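Engineer: I've put the structures underneath this note.
Nothing in this text is a laboratory measurement; each read-out follows from the coordinates by a stated rule. Model, not experiment: these values are computed from the prediction. Cβ atoms are built from the backbone, for glycine too; each structure is taken alone.
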Structure P
Amino acid sequence: MPQSLVKNYVHIVFSTKYREEFIYPPYEKELHAYLGKVCKDLGCQPIKIGGYTNHVHVLCLLSQKVLLMKLVEEIKSHSSKWYKTKDESLKNFYWQDGYGAFSVSPRAVDKVVAYIENQHEHHSKKDDYKSEFLRFLKQYQVEYDERFLWD
């Protein structure tokens, strides 16, 4: 085949350092838009970005030219520097060191989009970020050692 054809949907999830509630309502949409811009700049088309006060979800198409690890590194480093400029109270803002990334079937994209859109409702009624993330790990059968899961 003379060309490479790729379509990989990836759902990336990560939190603020120590899951501190640093994602303030006045800046939340702007932060999500900024995360989408970083994705787009790397050739990874953002589908839906959302989250809650201490974490974000990024659903995007992973470019065949970008390593997942590099995408997440760029998203986190650029957005962290940018976000700290929004308000003096954000000077101690950091993202957690790790992340979760899960492949999404094209048939499940709409379901993941709806899930990300409903983060505020989900977290106001249901569980916290830790419980949500552990559920993802179980659903995707990811092996982990909880001693090294949280920072």
Structure Q
Amino acid sequence: MVDNKQKQITEAFNRGITLGVYIVTVKAGDRINGMTAAWISRVSRTPPMVMVSIGHKSYTNELIKKGGYFIVNTLAQGQQEIGKHFGFVSGRDVDKLKDIQYLEGKSGGPILKEAMSYLECELFDTFTTGDHTIFIGKVISGRVLDDSKIPLVFQRSDFF
């Protein structure tokens, strides 16, 4: 009975909350990286702040802690392949931005030219939660790059 209840909770957890698809990028020293993320949310309007939840073992987690900044690049419908590109290998082993066009933000972090919008954030606070770190970022710049696009909504079947 417990296994069935846990299965129901997991199903509701995975399918019951609508998520966007984002690429979180970062620069720390001479290292840049990006990773696909869906656990992102607004946490304050004034000042504008967002949170991103990233696994403890992630290379991006390490770089955000070192660099003190991160950028949330919003993907649009039809950009699943970019999400896959940034989601299935570690930046410790592969330069994920090698063939990707990007601009440098105020922090030096990569802003993806193909993103529909971006928010550049200065690290404000961190919280350890279970198997993830929650990074709270104060938005220092942002822009809609293409207002004709519609945000990509995460669907497990698009990625797994």
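Engineer: Please state which of the structures P, Q yields -12500 when helix-only ellipticity at 222 nm (-39500 (n - 2.57) for each DSSP H run of 4 or more, over all residues; to 500) is computed from it. Display every interim value, and only then the final one.
Structural biologist: On the way: P: -12500; Q: -6000.
The value was obtained from structure P.
Engineer: With mean count of other Cβ atoms within 10 Å over residues 81-88 coming out at 13.4, pick the structure among P, Q it was computed from.
Structural biologist: It was calculated from structure P.
Engineer: Next question. Starting from the value 32, 25, 15: which structure in P, Q was Cα extents along the principal axes in Å, for residues 49-88 alone calculated from?
Structural biologist: This value belongs to structure Q.
Engineer: Moving to a separate point now. Which of the displayed structures (P, Q) returns the greatest value of relative contact order in percent (Cα under 8 Å, 6 or more apart) on calculation?
Structural biologist: On the way: P: 32; Q: 27.
With respect to relative contact order in percent (Cα under 8 Å, 6 or more apart), the highest-scoring structure among P, Q is P.
Engineer: Quick check: 1.7 is what I get for distance in nm of label points 7 Å out along Cα→Cβ at positions 65 and 121, calculated from one of P, Q. Which structure matches? Display every interim value, and only then the final one.
Structural biologist: Numbers: P: 3.9; Q: 1.7.
Source structure for this number: Q.
Engineer: Between structures P, Q, where is FRET efficiency 1/(1 + (r/R0)^6) of positions 41 and 137 (r between Cβ atoms, R0 = 30 Å, to 0.05) highest?
Structural biologist: On the way: P: 0.55; Q: 1.00.
Largest calculated value belongs to Q.
Engineer: One of P, Q was used to calculate mean count of other Cβ atoms within 10 Å over residues 17-24, giving 15.5; which?
Structural biologist: Value 15.5 for mean count of other Cβ atoms within 10 Å over residues 17-24 corresponds to P out of P, Q.
Engineer: Of the structures P, Q, report the one carrying the highest value of distance in nm of label points 7 Å out along Cα→Cβ at positions 9 and 129.
Structural biologist: Once distance in nm of label points 7 Å out along Cα→Cβ at positions 9 and 129 is worked out for each structure, P has the highest.
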